[in-house]
Structure 1
Amino acid sequence: MKVQEQSATYLAQTISAGWCEKPLRELVSKLVDGSHNPPPKEDTGVPMLSARNIENNSIVFNEYRLISESAFKAEHARTRITAGDVLLTIVGTIGRAAVVPEYATPFALQRSVAVLSPGPELLPKFLVYQLQSPAIQRYFEAKARGTAQKGVYLKTLGQTPIQVAPLDQQKCIVAEIEKQFSRLDEAVANLKRVRANLKRYKAAVLKAAVEGRLVETEAELARREGRSFEPGEQLLQRILETHRSQWKGKGKYKEPAAPDTTDLPELPEGWVWTSLDSLIVDGPQNGIYLPKTLYGSGHPILRIDDYQQDWIRPVTELQRVKAKPEDVATYSLRSGDIVINRVNSPSHLGKVAVWATEVEMPLFESNMMRAALSSGVVPLYVATYLRSLHGRARLTKQAKWAVNQASINQQDVCGTPVPLPPLAEQNRIVAEVDLRLSVLRETEAQVDANLQRAVRLRQSILSWAFNPAMDSHDGYPEAA
């Protein structure tokens, strides 16, 4: 990404003279907002748009309500939206703008969008870009009023100070902005493609890891080195024997149910299918609910937003809550515990973390559960499997669905089938996954940094373009 120096120099020279500043109301022939009392929804009719339909300097017909033809006529009599008008979001996310194109589908507006008709002194696109410039955005932020959703009133909007350049200069500035934005858009599209490829690569790494294709299997390694090894089946029997011998619960020890392998794929040599229940020595256990009034000081607590599939918040950054000593003893995580989200939106249900520190053991919230695993299992291997596409699908297969929310219970977790490789192979898999994903995370961080830089550069271009005091190309925006 690079804004050419000659373009910057040219634009800086064009705006060094001939500018003036006027309030917006003196530059437009129409300044109205959409309906404050939207008509009833209809199954058919004319679209009624809102602020969500103004994106990237365009009008997007994706989510909207329909109103009757008669209601549209009543709305249109007031707003008279025509080609060349400028739409501006003035409630909620303030300051997105777009020009109404020729032959646009007829539509009405809700009050979150204002309609401006530029007069002869302003080109519509010149106004659109200036309304999104940092100076005007700061003005809107300072003048916005409201509690639940802030907004800019029409009277305040009419007082917005607008820089007015001669029309020939406006054309040059718009052309230059669009040329630079086009370059930025191409760079951003490339970065987003890279990010999508990284996401696919991560999924491929996890898939290969839990299918025995990421590292050399223990069976292959032992054969090559001429030695014996403990296969997954023997490891599983050893784990179960330990469970039986150490059982201290009520009644007779109940053997974990073996998974139904009918629809499960064949595993590599030395691996075996088992259930997560057979690998758990303590749990699963649901977390604790504590009212908001107890939050602020006390014991650290892991909450639902404190971890995702590939990161967990450090204990020093967790919220704190006052809890009884007996609750601290019952609901504190221990190093090596695996944490599973049991209630969430469908896209986040079943996310998994491993608590790995012994510095200070936090409590964990009621919308998650924890389990301690046998010493014959590497917790991060199990987490890697449950984070993989097929692992997560099997974990959430029996999920119960509600409106915008789903849940799994302890029985669902216990019954999840898990492919168990030899212990040494588990460790190699975890190490290789960590190595590859650490490189991926560094690349993702670079991509995200460049995407943020593109956002800042876009604002720099607009700030620079609408600065009539600029007398040289010093400070023109550039990006590597």
Structure 2
Amino acid sequence: MHKSGIALATGLLLTCAAQAQTTFNVGLDVEPGTMDPRLMRDTSATRMQELIFNGLIRLDPNLKPVPALATSWRYTTPTSLEVNLRKNVLFHDGSPFTADDVVYTFNTVLDTKFNSPRRSFYTPITKIEAINPYKVRFTLDKPFAPLIPYLDMGIVSKAAATKMGADYGNAPVGTGPFKFASWQRGNRIELVANDKYWGGKPKVDRIVIRAIPDNNVRLVALESGELDYIHSPIPPQELDRLAKNPKLTVQKTTGLGITYLNLNTKDPVLSDRRVRQALAYLTDRQTISQDLYYGMDTPGDSFLLPGTSWYSPAVKKYPYDPQAADKLLTQAGWVAKAGGIRTKNGKPLQLEIVTNVDPNRQQVLDFLQGEWRKAGIDVKVRAYDFASMLNDLTNGKFQISLVGWLNLTDPDRASYNQFTTNGSSNYGKYSNPKVDALLEKARSATNVTQRKVLYSQAAKIVTEDVPYIFVLNQGYVAIFNKRVTGYQLYPSGSWYSFEDVSLK
């Protein structure tokens, strides 16, 4: 009896211990393409980086750089930055973090053979060297204003990345608050708390992240208790109802993102700026914002976001104006036929708009299809999986895409890769030497006032050239179960506060 009592008590203790394990269930709209921070292209990958890795710095909710793997930094000259590193930090495999890992991370990103989409963020760096195991020096070819904010990229383990090669993005080894556990492609990613995290062990033991592309299905999973947390995109028509749900918390903020139509300027039809401007006049942003997004997102007009100190009202505006569009299309040779499709040299005016599987964006495509058809444009629309769409964009296999950018924490992040001739995210192959020169100069200008002037000038040209039709400025929404505490909403959408989340 005594032994049985001990066994029973032990079993109960083990059961209680197992029950004490806390799992935070999170829903995403898009599965990350990779978890290697040097190769990430999508927002989901950025969110994963914030859990598994640390950068040298992180940006707080006010976009102020604060220490992470770096403890301090200073410019010794305008082109030399010295960074002191945190000691006693371990990678998830137990190996120590040192300056060699920092040097390796940035050198691989800068290596053209590595083909990092982030390379252009760091091209002013001519050399990075380890002064000692816990100090590095960045040498620049010219002053580089956004360098410190860009030091938020996750630092990889030199040893693990060298050993694993391409597999590193599938089973990453970082220094962050959560360790990679498993990844069932198309289903779920599991992370476990890093009990040796330099910032202290996270409050939840495990995070399960599920990619559910359909916004409505993801919302149902939250309301049923299957998920604890979801964030934008969310069905906007449901927000008022969700705010009244006593089991849920709804948090909203002005986001740091845009939704836009990316126009392929190498396309035979869209290579004519008059056609691109006409499409901008045919895009009724006000109706899209109010009737389709219920005011959650507001009409957009530039890569410089309103509500930030960088915004410039000087950009060219495109109010909904079918008459202005008709004039431009006619000037471009696209002749209108009564109730029919415009033609030029016997060819009909046909365009295809693509987007990823997202009900919010799909309804925008349906709306544009109808509106543009009234102007004599035969529009086809198509929604498909994000990974395939991104591959098509990267290879220039599209006419128009409806997509978005998030995490636009600096105007350089919102413009350099997108609008310089050789920018890694310049999918529409836009090229204007004046814009190239302005954006290069803005990178080197350390005076904030001068940077604002340069970005305003660049934004004015970009909006006149219309490589993008800026449709919406994104609001950002997070919805989570009332049992979730400790979460902090960042305008950038960052998940840094997940390490502080606990479940009641």
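To which of 1, 2 does the computed value 95, 58, 37 (Cα extents along the principal axes in Å) belong?
Numbers: 1: 88, 52, 47; 2: 95, 58, 37.
Considering all the candidates, the number was obtained from 2.
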> A value of -12000 was derived for helix-only ellipticity at 222 nm (-39500 (n - 2.57) for each DSSP H run of 4 or more, over all residues; to 500); which structure in 1, 2 was it taken from?
Replying inline: 1
>> Going by distance in nm of label points 7 Å out along Cα→Cβ at positions 28 and 52, which of structures 1, 2 comes out largest?
In response: 1
> Given that distance in nm of label points 7 Å out along Cα→Cβ at positions 316 and 404, derived from a single structure, equals 3.6, which label among 1, 2 identifies that structure?
Replying inline: 1
>> Quick check: 0.00 is what I get for FRET efficiency 1/(1 + (r/R0)^6) of positions 36 and 236 (r between Cβ atoms, R0 = 35 Å, to 0.05), calculated from one of 1, 2. Which structure matches?
In response: 1
> Upon calculation of percent of Cα pairs over 33 Å apart, for residues 132-363 alone from the atomic coordinates, which of the structures 1, 2 produces 53?
Replying inline: 1
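As an exercise: FRET efficiency 1/(1 + (r/R0)^6) of positions 204 and 348 (r between Cβ atoms, R0 = 30 Å, to 0.05), calculated from one structure in 1, 2, equals 0.00. Which structure is it?
Working through the options, I get structure 2.
Out of 1, 2, choose the structure whose coordinates give volume of the Cα convex hull per residue in Å³, for residues 220-331 alone equal to 209 when calculated. Provide the component values of the computation, followed by the final result.
Values: 1: 209; 2: 144.
Derived from the structure labelled 1.
Going by distance in nm of label points 7 Å out along Cα→Cβ at positions 92 and 292, which of structures 1, 2 comes out largest?
Comparing 1, 2, the top value of distance in nm of label points 7 Å out along Cα→Cβ at positions 92 and 292 belongs to 2.
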>> Please compute mean count of other Cβ atoms within 10 Å over residues 276-283 for structures 1, 2 and give me the label with the greatest value.
In response: 2
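Compute Kirkwood radius over Cα pairs in Å, for residues 188-283 alone for each of 1, 2 and report the one that scores greatest. Can you show the working numbers first?
Details: 1: 16.8; 2: 17.8.
Structure 2 gives the largest value of Kirkwood radius over Cα pairs in Å, for residues 188-283 alone among 1, 2.
A short reminder: the numbers here are calculations on the coordinates, not readings from a lab. Quantities reported herein were computed from a predicted structural model and do not represent experimental measurements. Cβ atoms are built from the backbone, for glycine too; each structure is taken alone.
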